[in-house]
Structure P
Amino acid sequence: MIRKHGLNGSKKRSAGSALVMALMSVSVVALLATTVLRYASTVSNRQASAVDRKKAFYLADAGLAEAFCGIVCGRSGMVGSEEAPAILGEGLFWVQATELEDSRVQLVSVGMVGRARAQLSIVVRKGINTLMDMGFFSDDKMIVEPGVEIDGYDSSKGEYDASSPNRARLISNKAIDISGSEALPTVIDGDVVSGPDDRVNVKGEVSITGQMLVSPESLVIPVFSTPRVEYVDSVNIDSPFPYVAAPGVLGLRELSVARDSELVLQGPSILVIDDLELEPGAMMSLDTSGGVISLYVTNSLDLKPGSTVTTSGTDPTKALLFVNQESSGVANLRANAEFYGIVFAPNTTVHIAETFEVFGAVGALSLLFEGPVKLHFDHMLVALAEKLRKPTLESWKVDELSIPPSEFSDPFSSMGLDRGCLKAPMAALEDQELDITYLDGTGSTQCYIGAESGFDWDQADVLVRATRDGEVVVIPNTDTYDKVNKKDSRKRGRKGRRHGKRKRRSH
């Protein structure tokens, strides 16, 4: 009996040990399973967070792209707001625009998706409108004397060639009177465009290979500011040795060059001169081999007959002459010159003598031709002007890329927003005052002034001119004039047929 009792006790102890081992095994497995699950959950959360951060980054980047395109179109760059962001896919974004100095804008874009938030910022320099692609432009009435020759070429394809297929552009906001004679025929190889309330008047021996058009709108002359420089004493050059203005920034009250003396300007340089005078027999050389020479004359410019001006290269964008930007005056270009450059004088009457041959472009308050002047428009400036109108990126950085603590799994819930009430990115661009002139489907000229949100862009068949908040965003070019002219011609044709006759254009 005692022996049997011993066997039963041993069995019980063995069964108890097995149960303990089983419980320990289950506990270990449960612990391992919990650890694996926690690890898998952590990895999954990390992966989800990484995906959300990447999506938020791309959303913020999309916001910057939308704002940048808005600035290209003349908008402010604002897209939505924190209270009413733009919706895109599973997330949202908004862009804040801040005006800085020197025509720069800072764009800060915030993108949110899932639990992630990203903030990117860029600094953009706004584009500028120039008249360099307008060829030879006058704000006032233009009178073209007998013997004048105006044509075009493209310096990007080689040196000047009189047989170049590129045409010139002669444009005025007022009337253009062109005359010629048998002894001095006038030749204009290009288009001639008058102001909206005037026309092109031709008299005598005149050859115009392009079209004579009427601008639907007056061109708005862009405003440039003279660089602020520290002035030094006036300089009077009267020496057999050349006076060399080295590269850099220079300000002079007065600069005069006497007979048999030479002034050499070396680029890159910015020169601000109140009064610049070349006496007969004097010489001014613009050495642009090292860079651009920007010459600002704030009061008077007098390149007298018998003086000489030379440019070292044939790129007109390397020699820039700005005259009388802040006060009305007169600029006399009467030197002997083959000037490869751009002359811009928005408040100045510019006299161009037959000895001053221009390869590039000229824009002025008034252009006066003295004798059989020769002007050659460089078509390379058209592409450059278009490029300058576009904003440029100056800096880019990531301000934030995080997973802020939140009890919600999407930004709409965390911000208390209704997805159905949010706008798409294009519709979320800041509304601005729009002043637009356009042609509708029938060829009729139409105008609209008001909030851009109230304008139907589908009505505009041909865009003539537009401003947003007073800033010009579309400048008419000859392609626009051509479309307008064709529309008007079709209208005149329809009217003529309606009345049983067609009017013949006479010049």
Structure Q
Amino acid sequence: MDDGHEVAPSTVTQAEATRQFERKMAYLAELGIAESAKKRVLPTTIKSYTGFQVDSVQQTVRAEPKKLVKYSTSLDELRSSCSDSGEVSRRDLARVIGRYQHLAPVLQGAQQLLTAAYRARDNAPHSLTRPLDWHDTTRVIMTPQAWADLDLLRSLLPHAVRPYYLDGLPSENGFYKGHTEKSLDELLRDYTAHANIPVYVTDAAGEAGGGHRHDDRFIKPYPEELCAPHASSNLREFDTGVEGYLRYQQQEGWRDQRALWLTDNTTALSIVNREGTMAPALEGLSRKLQHHLRRHNVDLKARHIAGKLNTLADGLSRHQWPFTTADWMIHPSAFSRAQSLSSSPFTLDGAADPLGSNSHLQRYCSVVDSFFHRALTGENIFANPDFTLIADYIGYFKDQQQLSPFDTSMTLVLPVWLTAPWWRQLKGAHVLCLYAQNTPLFTSPEWRTQQAGQQPASRAFRGPTRWPTLIVRFPPRMTCRSAGRGRSSLHHGAATAAAGRAAGPLCILRGQPAEDSAVLRGLHPTSLH
């Protein structure tokens, strides 16, 4: 038997742990296993390795205090040796850089703060020496930025500490390279990695970037000088990722924790995981990110996602805001009335714009994540679809409802077009509300102020409707069975509700224009207010 160690549970006292150990050693002695008494020592909780202190209790790695003093002194010595023209010894500068580079793994953003010093190291005047000379007399020119960054690094030395993990999971040990325990499919579904690490996703195209986390989405358009072909795609990809971090950090208050960014751009991924870049076009953005991460003590790392999986962020980044006459948002009072007459809360808006600005619900479908690609089982959907897509909406919903008939339902806002081909598909639909012609039900984008290709800044009411409007509900199948076919029936007492709700009784449509017309004529129109 070689050396071994044992960790007692935290509930066991030191005295009891010692007694347990003595009993175990006595038992081993009875078995004839010899013990080396000099090795019977309590393990230290703090161990030094190559200038770092590893704390196995706090699970942190920090720089040794004596190293911090040495590194601070070396910077003072370098500054004192600087000539009036800003020249220092290349070797002395490289020595300082090497020492601070040694600390980079445990000091957030140190790699980025060394960029200017690395450039100065290679900034050798041709009048004094050749660029690759490393003699004692080789001089290089320090820049104000290099001095400022090194001074900032020195001020951050007391914070040169990073957590590590002792449980042995590859996901924990590999997080600093973007490794996680969960698959990409799980990350896209839950937006949470192992250890409850929050996840967000971004992508960028030629003119904009987009991202999402849970049901929150954003689109960031770029000015012409940052669009293709004037600026690199790496800049837009990285900038969109930084935008996503800043957005969700502020919304959720990320602090003293980790976060994971999914991106299909390997350059941006490398910058985040290495915590720095030498690329001039990306350096300023990296500095901004690292400063914010230090300020809030957030460890942000990136993981690669294949472009074929990054469909939602890709769709957001490529979305153009057209002038459209199909964007109609129902009046909040009408939505609230429909919600109150439904047997359960609406869970999904089936027809919204990509950012949900015309939706009354937090969760929604749009052109970038189509209703027709969404699994609807278990959902209580509300939709005000484009008139040209009504038949498709009803057909797709009914197909999905068959997969889970007892907990899947949909409420639709429809014009009373009895001769429309889709009217027959309304068989079995419950009428929740009937609004008369000339009711001011809808808003649409304010086209007069909308700029081409940009998100509408405001909405405007579009006046009286030109036809009556229905709000109908396809309830779960169990509810359908409980109602009399083709008969008027009460819906949980809704028809007898107080003033402000629909005055007429709830009815069930047959999908037959003549019969349904007669039924609808017998209903009192719903009041909007």
Structure R
Amino acid sequence: MQLAVSSLMPPSRRTRDVLEARIRGVLAAGPHENPHLQMVFQPVVDLRTGRIAGAEALARFKSPPGETYRTPDLWFDDARRCGLATELELLAIASALSRLDEMPHGTYLALNASPSTLVTTELRELISAVPGERIVLELTEHARVDDYDTLHAAIGWLRARGTRLAVDDAGAGFASFQHILRLQPDIIKLDRSLTSGVDANPVRFALASALVTFAASLGAKICAEGIETSAEMIALQQLGIAKGQGYFLGKPGPLPLPAPPPGIWYGASTSGFATKAKSSVIRDSKRLAALRATGLLDSDAEDAFDRFTRLAARLLRAPVALLSLVDEHRQFFKSAFGGIDVRETPIAYSICAHAVAGKEPIVIEDARTHPLVRDNPAVHAFDIGAYAGVPIVTADEHALGALCVVDTAPHAWTEHDVATLRDLGRLVSAQMDLRKAARELSARAAMSDALLAHTESVFVVFDVDGKIIRASAAACRRLGRKEAELRGERSACIVHADDMPRMKSAREHLLRGAADHVELPHVRILGADGYAAMCVDAALARDPSGAARFFVVTLQLS
């Protein structure tokens, strides 16, 4: 984020003249070798591979001699006061674009732009001169956008050239969610207020997880900002977030971009595994994200899973049965029945990894002579004479681990044994799918509750049938009713009867797709102190297929 709204009082005329002269001096020097302006670049890293995916361009200004350093947000705030904000943004964008050829091949450049800049002819000219697919424009302005139609048209032109749109600071407030609902961005940037400490704070982790799910439902990607520790990065990887930036991955600086820290990526180590092809399946980022999303890695034993290993051992007449979860470095035993006294082993010891990689049962009558596993250190370390295992494949087709039985002597497993093991494996998969669904529902509820409780925006959410399903805390205060009292009610419970025809017409207008939002001035809303005239702004959220999902109705005093 590069722009901020200052809380300072408007400057005096003399001060304003000084500021304007200073900013015009920066503008006059132009985008190339400007002595007052330096563009720095912060790498955006692919969290799955460790490769640089792109960089965000950030402006740094040099203060006159003898003056204290002024942060970039203050410079842009001064420019806004002087009516030169768009010109200063365009200068920074032009300066950054002049360095695009110095960026690594195949990477993108992210540029900060406010809505007023996005709609300018000058920006179109700048983007027309470069490969559009290498540009991401980050919407930085947090103030209310009054003309989304014009903004939509400008963004449509940019997208036609391959340029992508990102919305900044998701999770920091309601304004960014308004932009997301209205503009359907390609990238949603996770605010540092959620990234910071996400590894240790369950609420932040739940909110971030819900945003990942929300973004996926819109067809958008998540980029996490403000990553400052390896623990934060690993937690974000577990959520399936593909891109990130922050001081841990690279500070803003001159080109060329610095290399990310080594040795911490999903693909870092599968040494000892059978083949490169199988190794790539084990390291697949989507599979690993699905595994971590279960929340079962490093969790305590549970009877819900122990019953399957007990049953497998009994039905297949084996002394040992295991339920393993396989990540890129190890196998973790979620459940162990019999003589295994460890909770995990390195992946080089994992026979189950072969079942995961191939998504097929592995049946071995004599482990000490079978070419697939005879050199596996686990055969001798755990006295494995025979093995039979089936992959645990979830509803989204990811093999997360295996249910297996082990004998200390050679064992001739029958077709009936393997069929029984398959059936038990399907039951384990169903249990994991249920667990994942419960976690996702909990995360969505946590995000919704936190947003509604803390935002100062007055808004009510209606389902497509016109019934209230949620209301912000600010709306409840304005309406003088608890959210539980409002749920299930129709708009007629808060809207004056004479204004209901306008509300119904607006709803039908949105459902027909005639507009993405409708504004209705002077609607009488029933509150704690009686009816008050309010401006109603109604927007319709749709899923990726275009089906209507819900209405968000924002209320402001007229």
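Read-outs throughout are calculated quantities, based only on the coordinates presented, and are distinct from any laboratory measurement. It should be emphasised that the depicted structure is a prediction, and the values quoted were computed from it without experimental measurement. Cβ atoms are built from the backbone, for glycine too; each structure is taken alone.
With P(r) over Cα pairs in 20 Å bins from 0, in percent derived from the coordinates and found to be 18, 41, 30, 10, 1, which of P, Q, R does the value describe?
Details: P: 18, 37, 25, 10, 4, 4, 2, 0; Q: 17, 34, 27, 17, 5, 0; R: 18, 41, 30, 10, 1.
Label of the originating structure: R.
Looking at structures P, Q, R, which one was semi-axes √(5λ) of the Cα gyration tensor in Å, for residues 237-284 alone calculated from, given that it came out as 28, 13, 8? Structure of origin is R.
Using distance in nm of label points 7 Å out along Cα→Cβ at positions 341 and 461, single out the structure from P, Q, R with the greatest value. Please list the in-between numbers first.
Details: P: 4.6; Q: 2.0; R: 5.2.
Answer by largest value of distance in nm of label points 7 Å out along Cα→Cβ at positions 341 and 461: R.
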